[in-house]
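Structures are listed in the sections that come next.
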Structure P
Amino acid sequence: MKINCLVFAFLLFTIPYTIAQNNLPKTPSVIKVITTAQNTSLRMSPEKDLLFEKGVVITEKEPFIFVDDSHTFQTMLGIGGAITDASAEVFAQLTPALQEQLLNAYYDSVHGIGYTLARTNIQSCDFSSSSYSYVENGDKELKTFSVRHDEAYRIPLLKKILSKTGNMILYASPWSPPAWMKTNNDVLHGGTLLPEYYQSWADFYIKFIQAYEKHGLPIWGITVQNEPMAVQKWESCVYTAEEERDFIKNYIGPTLLKNGMADKKLIAWDHNRDLVFQRSEVILNDPEAARYVWGIGYHWYETWTGGPMQFDNVRKVHETFPGKNLIFTEGCAESFNKDRIDHWSLGEVYGNSMIHDFNNGTVAWTDWNILLDENGGPNHAGNFCFAPVHSIYGKELHYTNSYYYIGHFSKFIRPGAVRINASATRNALSATAFKNKDGNIAVVVMNSGENPMDYYLCYRGKSAKVKSLPHSISTLVFNTFD
């Protein structure tokens, strides 16, 4: 189903505003239900309020979701998406009205889905129109360092976002050092960082942070390397686990410390779930490296072409290294195809990943590009992909169902919320739950099956019967009570 910009504007500025006017539940027994469902007009749409009533008899015949806030787990840092060169260039081609619509859609917590987190690239990546560097060839001292390239599109967009949110968490990732710093003398096709440039490359991160902060864009953290085990036809650089460990403890960690940036969060790995445990084990079992590492970042591409996502590896990292954080740093639907832009699976892969990632200890979740054009680009490497929102020749915005699926989390689970238990008794239903700082509990329930399923939502001895549509996601919000 195609939703053009006029229809979306109606949905965005009427339905969410009604939710905001009600300020979500104040009466303890009221449950607000917001739903997105296939083959319906429901897109983050409020349904009829439900009421908690006296307890129901627990049997094996009826499906249940039990919510328990007597134990709490990780604290939510934020949810958001990446501001790449591609997103910024497409944004610049929109009319002022469409630009404002997009900013509200993503970053307004009342009328939109309330993103609070952003990732951006250090130098060029695949989602840049071309490869570029911040320094001239051979400049080991980085005297020519400049982010002038980013001043055209990316920095202005980031400033608009910061103005909209007031307090955005921004972190950055490099795809490759300059070509002359690498063994293959190429920013593309992998290669490794030459030992004689380890310190220059560590200083490069500092230069980037300083340059962006001069533009009024505070950098919360950095990842060591995007996808350090991938040899790509686009910008890439390979580190073994031991090489990344040693670069952290001998170069990037001490360099941040020496430059008064000990508060900047350093994220290791930044690649798929398949090897996340091995990489974490090597780096975090080394006390000198681990002292600099805030957390482990990971992506979802390990089984994108088929098979289940490897959530258990995330859980093992969380259990083995409970003092470190987990952050999902990138995921998207690859292989863009215009005929699949409204395929329902695009949203369901997000819902499935976010529920299980949060249930396994993840504190923050970052989508890939916030905006791409009608071809899934621009992209100089030709690996076009889907985004939650696409610009159609700069004249309208097309919102895929992944935008709404992400919104069921980002709008209602706010920074500072703590995860609580949500246990479903049927495999067709998956759920996660958080308690926000204002006392409201948000339970996200996904039904990815072909059939509707009624279930009982149970909390503190009371219950409410909920109808779950096939291929749907719902957020149920209610206030705590004794």
Structure Q
Amino acid sequence: MAETLLELAGISKTYPGVRALDDVNLRVYRGEVLGLIGENGAGKSTLMRVLAGVIAPSEGVIRIGGDDHARMTVSEATRAGIAFVHQELNLFENLDVAANVFIGREKRMGGPLKLVDNAEMRARVTPLLERLGADFTPNTLVENLSIAQRQMVEIAKALSIDARVIIMDEPTSSLTISETERLLEVIADLKEHGISVIYISHRLGEIMTCADRVVVLRDGRTVGELARAELSHAAMIRLMIGRDLKALYTPPQRPPQPGGCDIIGLVTSAFPDRQINLSVRRGEILGLAGLVGAGRTSLARAAFGIDPLLGGEIRIDNAPVGVASPRDAIRQGIYLVPEDRKKAGLVLELPIRENVTLASLLNYAQMWLVNSAAERKVAKEQVRRLSIKAPSIDMEAVTLSGGNQQKVVLGKWLSMQPRVMFFDEPTRGIDVGAKSEIYLLMRHLADQGVAIVMISSDMEEVIGVSDRVAVMHEGTVSGVLEREQFSEYNVLRLAIGQAPATMEAAAP
């Protein structure tokens, strides 16, 4: 029988008008990786803040080492061996690694001045960094470290307090594939040394790789637990959203309509020696797949007028259109939901209402002054239409979850008259439930006659959502798949430049 390190029993947390946690039970065993998953708002972060002593539960017991606690302070949690590596790393860039590891617990020299003993701290940090396989030293300034290296500093900080449980909240959200693989190796090593890890992530593939057990939260409640042998994407998603994976995808209500967008011989600055030919019909969702760097985003940016067109033409409903700038694209009804919504899709400091009307502000202007009543009416309509979860249209966009931020970007365009919409990685960084809503919105737009191009690196998404799939390879379209040809095998063949003639039909 595995040793129980800690237990959360009947934990509830109530805020005015909101029950964030409702009778949650969680047990952590020595030397295990426990995956904690759930949609945004499921209660994961609140539960971990209770465990780390940041907030007090309204009800329930925290049981550690046979002792029951109605609540814990941060210092009590630290003394109990609980460390929290937050998604937003808490480091001082102007200090070196050793100083950050011992921040608030500085080693001091003897004598009346009690000066900070930097040499002692660096000596203590050196074996911790060696254990983690870090490629930097204790006296390296944090400002010179990458995100992955800074994460190692946070883990070293946890090891320095003899942590028995390390909570990792979305630890790979800013890491490359190789950095993620290295972090998973570090987690495996921690497990070998008897340290437990609570791993919170939306990336279910990582959960499949590292977790020994998974606990699922939904609406502040524990809804299920999966042993290692029971783990699968479908099983996790079914518990997270309360329905089967297939329910995420909605087929079209009617066949594609005549017209749409034709891209003929298009040449972008990213691939000046290649031409792109692509057609998407009205009422169709065309998935655009390919390896990173294949030219998918470059195509979308050129079609929206951000990057110059070096050749070729764009036709909408068989009529050529000139797109020399985003303003031209907007006038033609060509809209782009960008890959990075925070940098390119929203002004985070502005409220929802101003973000919704930003691209069409002149429509609400009278004598160059904004008609606030008209602006508010449109913003409220988009919030209602898209089910944006916010108490007010005056909420700043930065306060919203990823899924609701994406809906605000959509609201900006839907308040106008889209004819062609490019969605670049539309569900990156949002939870499964919000993904489902985005898919339904895309299908609703297509059913209204909008031609949609969905760029995605998620194979399951491309195959599940699209009516057809075009695949790019090194700056050009290498092939187009009809639904009966859909399979990961066929998409990957085209992505590496294999000729369509060698493709195998997808299994029925």
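Can you spot which of P, Q the value 45, 26, 25 was calculated from, given it is semi-axes √(5λ) of the Cα gyration tensor in Å? Structure of origin is Q. To which of P, Q does the computed value 1.09 (Cα Rg over 2.2 N^0.38 Å, for residues 87-254 alone) belong? That value comes from structure P.
With respect to relative contact order in percent (Cα under 8 Å, 6 or more apart), the largest value across structures P, Q is given by P.
Can you say which of P, Q returns 49, 44, 36 when Cα extents along the principal axes in Å, for residues 71-358 alone is computed? Structure of origin is P.
The numbers here are math on the coordinates, done by the rules we state, and not lab data. Note that the structure is predicted; figures quoted are calculated from it, not measured.
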